[in-house]
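Pasting the structures in now, so scroll down.
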Structure P
Amino acid sequence: MGSAFADIMELAASCRFRDCNHEREPGCAVRGAMEMGTLDAKRLKSWRSISAEMEREAKKAEFRLNHLQRNEGKEKRKEAMTREIDNY
């Protein structure tokens with residue numbers, strides 16, 4: 001995602017707060033660029049949508065991995081972790 005949205009990632013690195021959600025935080029470089037017209041609102045919306053989807057998928061993967069760790073042996077856990085990493 002970094003290369004597809006390198007411009008937004010670069011702007012996000014300039015935000016005042018490291019955990020900026022780019023919504024209402026003061027000193028948000030992403031929101032500032034959008035308000036100035038240098039970042040298209042549709043592009044930001046796409047970035048947010050893809051970011052949210054990636055977060056959901058990461059949580060699902062973490063849940064599946066935790067389930068496997070509780071219910072399977074060490075070798076099966078290693079195989080599952082490898083598959084999850086390869087899917088990203």
Structure Q
Amino acid sequence: MTIRDVYEEVRERHRSPFAYTTCATVLNNLTKKKLVRRRMIEDRMYLFKPAKGRDAVVLDSLKRLRDSLSADDPETWAKCCQITMKERG
């Protein structure tokens with residue numbers, strides 16, 4: 001998807017005004033964080049795509065959460081796991 005594609009999609013789904021440049025900034029920041037990949041297709045025009053699938057992103061997030069919790073706090077970890085399992089259905 002190009003920046004314009006993403007901009008139009010978000011604008012249509014959320015019906016809230018925001019600038020095209022905001023969309024470009026977010027995509028470029030996601031690229032720097034390696035969450036999105038981009039490929040130049042024309043001079044100054046890029047195609048963007050997710051760097052990972054949804055399941056991989058969720059797993060990475062859970063691993064970061066796990067690592068951020070103290071080993072002294074197993075109760076909090078157990079609660080997080082229960083909430084996650086409920087949401088995944």
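Which of the displayed structures (P, Q) returns the greatest value of relative contact order in percent (Cα under 8 Å, 6 or more apart) on calculation?
Numbers: P: 15; Q: 21.
Ranking P, Q on relative contact order in percent (Cα under 8 Å, 6 or more apart), first place is Q.
Here helix-only ellipticity at 222 nm (-39500 (n - 2.57) for each DSSP H run of 4 or more, over all residues; to 500) has been calculated and equals -20000, so which of P, Q was it run on? Let's see the in-between values first.
Values: P: -23000; Q: -20000.
Clearly, the read-out refers to Q.
For volume of the Cα convex hull per residue in Å³, which structure out of P, Q has the highest calculated value?
Q
State the single structure among P, Q that was used to calculate distance in nm of label points 7 Å out along Cα→Cβ at positions 47 and 79, giving 4.6. Present the calculation step by step, with values, prior to reporting the outcome.
Numbers: P: 4.1; Q: 4.6.
Among P, Q, the structure yielding 4.6 for distance in nm of label points 7 Å out along Cα→Cβ at positions 47 and 79 is Q.
Using FRET efficiency 1/(1 + (r/R0)^6) of positions 39 and 63 (r between Cβ atoms, R0 = 25 Å, to 0.05) as the calculated read-out, with 0.35 as its value, let me know the right label among P, Q.
Q
Bear in mind that the values in this text are calculations on the coordinates, not laboratory data. This one's a predicted model, so the numbers in the text were calculated from it and none came from an experiment. Cβ atoms are built from the backbone, for glycine too; each structure is taken alone.
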